[in-house]
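Trainee: Input: structures, listed below.
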Structure I
């Protein structure tokens, strides 16, 4: 086989293996599992041309849209498949990065390919990346951009003199259109560019080209005001003005969580981080990663330092973000760990290569390597598998079916709200019902959106009532009012539990 075809064949095999496992464990619809309560909102926004919560995720919206409209497929299942493809691609890119990381290794090409494939599969079957590959969330695509940037950084540090920097700049810009935390790869990429351009004859020209491509990637955010102008039912921020656009894309709503973890909670987060790392790769995998840092010290010192910087930044960000689901922000750091595993395996086998008789037995050793990711797949299959998970959609459909005609349903909490959005706006269930998010009613842009969807909410002499309480007082004698979720409104008004919803008594 042509030597150039070996890495592509290996990466392709990893991609297909990961995709097969992901599709076998794919959620059939929206889900509340794996901290994916946002799946209902994301799929609804993708399917209806809307805008999800800050920062709007324009790259995700564009790339996932064709999958939400697959003929004969439920929108959520199509978007779940998109996640599976992205995560499998990320595993393939990690494999390619591992191959190029071992470019100077004396090991034979087939053995290096197996080492890289082992690391790629270890990333693919780590439970956290896998959990996001089977649901409609932004983190599978996030892992794809992170793995791509690691690959480009690896190629550049191999002595390419700026060849891959423009592509990395464009990928970074587009990746930030999917998840803003990709910014934590920027320092390592900037240092890679500086190192590559030291001996360049035209560093300024290369800088301008990379900067232009980075800004070109960021232009993806301009689709948000265009989508908002169509008045979709899910229209966070309604970013048609500069102030609202900045509110949305800067993620102001969530900045209160950024590096706000109380100091007394830090020991618990450190313990959780260590436990999660062990869960992803096992003690053997963690040991191999540590060995990789050691063995990569000399021949790949620069790469190790920049990869370590990336790892530390993502870990610090995830640990400092004060929410219970911040562990998913660690996924790019697991790609780095997988590449350290690549170095660890190569270092150990290079040491064994000098042992008499080993060279004749290396195929057996290569086969043993695959035990690591295969064991992970077997151990974590049951906890990740969502093939039978229809709970979120079943809740939404049953709740909507139980409401009276022309009812107003006040929804509280992400899980019930987004599930109801999906059933109502994406699947068209109960078009006579009006869904109102209690949490969003405080924003004038949301009240205006709801008034466009249901003009009866806005009286002729003014806009919709500014508070939920005023809205309830205005409509309680005219339309049935229900509550989905556990809100403080339960203690303020008389309610009767009817099925899954609370019915406001007249």
Structure II
């Protein structure tokens, strides 16, 4: 089933939602009528139930104390954390909501809060009003629906067992809709972290179907690993989920507390919203602590260790990217403003002369270093230079038409600066670019197209080479140059990789 969900999401969110929609509709059509029927048939008993509940609460408080009752309540609250998957998914995926996103997000949250309250509260009321008791080998819901529909028949044919079966199947199938929220929001969260350099940048890449493919695969592998470790035991899985989801909620609410405190005084509404955020922080933080302590031996320790290791990995990734960026910034400062003299008229195209196809990312020290290395290694050999770049549309740019247009303008502007630099060096230059989601495939296609236009072409690409190369550094940086070299050489096109050294300490290569 994990493989099936992974495959559905690799095809796109729209396709996966279309497949899961009938499950959601079946759940609604079975549960709303049954909950209303289960409550209304005993509506006269509601006043008695309310009085008994108040009395039981007073008795429990007298025996356990207020803190004891609160601990029991918060433990139960945390064990129901799975019901918040939808809320978590919406909060993490606002960028895919229909415009205006804020209004759509508020409306979606309202619908979810109302539906959760009705379903969970209605079923709990049905348990109490219909005297549902725990039966070995059966869930409480199975017992409830059997009590409500056990005697139903149409024309002498018993339809009650059929209704119970359909209702329970819809509940089980709804778990796949809940799992889908993880496959929707998880990859997008990883993509946002990749844009901010907390996880490998490849997590932000989009596939041809505009899906964060690496994130979806990562979620599938992680889900498989967790299932293998827990052997599918729901008790452990609920604990593992609850701890992390309430950790997320606590951090989110704390962020809102910080926000409303920072904008205090800018409007009369900030005090009310600050109080709401502080209350939410207190509740979710308390649930987090209670769950972690009570369920520490039942899977809680695994969750805390796994989460801690992941956080440490994120800091390690960010430290590495920052160190490399400092090195490249030094390279930019040295090479970004070369003191070149202005020439007269630009050089003309040499139809029979050798051509250097230079693959660049943006106008920076890395690309300039590649250009200077070609000229230094092959003085006055290459008469034509063609700069090629791909405007990579990832989750950082794929937010609207204006973002894509801005990306195209930036790529074109960088390439024009490369052309101007080459012309100041006295050689003919032009550029090619394309917007796409597959960097290697687009570069290969562009390079092959240029080789058909120019004769005697050689492709050049720069590649970061670390002083201490290891699996970690390779996983954080694209092996684009080596992949392009393999593909082009197989197609009969010569490709040369020019190394740009990255030292353990900041130093200009």
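Trainee: Assuming 30.4, 99 is Rg and Dmax of the Cα atoms in Å as calculated from a single structure, say which of I, II it is.
Mentor: Source structure for this number: II.
Trainee: So FRET efficiency 1/(1 + (r/R0)^6) of positions 369 and 465 (r between Cβ atoms, R0 = 41 Å, to 0.05), computed for just one structure, reads 1.00; which one of I, II is that?
Mentor: II
Trainee: Given a value of -22500 for helix-only ellipticity at 222 nm (-39500 (n - 2.57) for each DSSP H run of 4 or more, over all residues; to 500), point me to the structure among I, II it was derived from.
Mentor: Of the options listed, only II reproduces it.
Trainee: Moving on. Out of I, II, which one gives 6.7 for distance in nm of label points 7 Å out along Cα→Cβ at positions 161 and 497 as computed from the coordinates?
Mentor: The value was obtained from structure II.
Trainee: I would also like to ask the following. With distance in nm of label points 7 Å out along Cα→Cβ at positions 377 and 417 computed per structure, which member of I, II shows the largest figure?
Mentor: I
Trainee: State the single structure among I, II that was used to calculate distance in nm of label points 7 Å out along Cα→Cβ at positions 49 and 489, giving 7.4.
Mentor: This figure was derived from II.
Trainee: Which of the displayed structures (I, II) returns the greatest value of distance in nm of label points 7 Å out along Cα→Cβ at positions 177 and 257 on calculation?
Mentor: II
Trainee: Assign the value 19, calculated as relative contact order in percent (Cα under 8 Å, 6 or more apart), to the correct structure from I, II.
Mentor: Going through each structure in turn, the value belongs to I.
Rule-based calculations on the coordinates, nothing more; no lab input. Computed from a prediction, not measured in an experiment: that's the story for all the values here. Cβ atoms are built from the backbone, for glycine too; each structure is taken alone.
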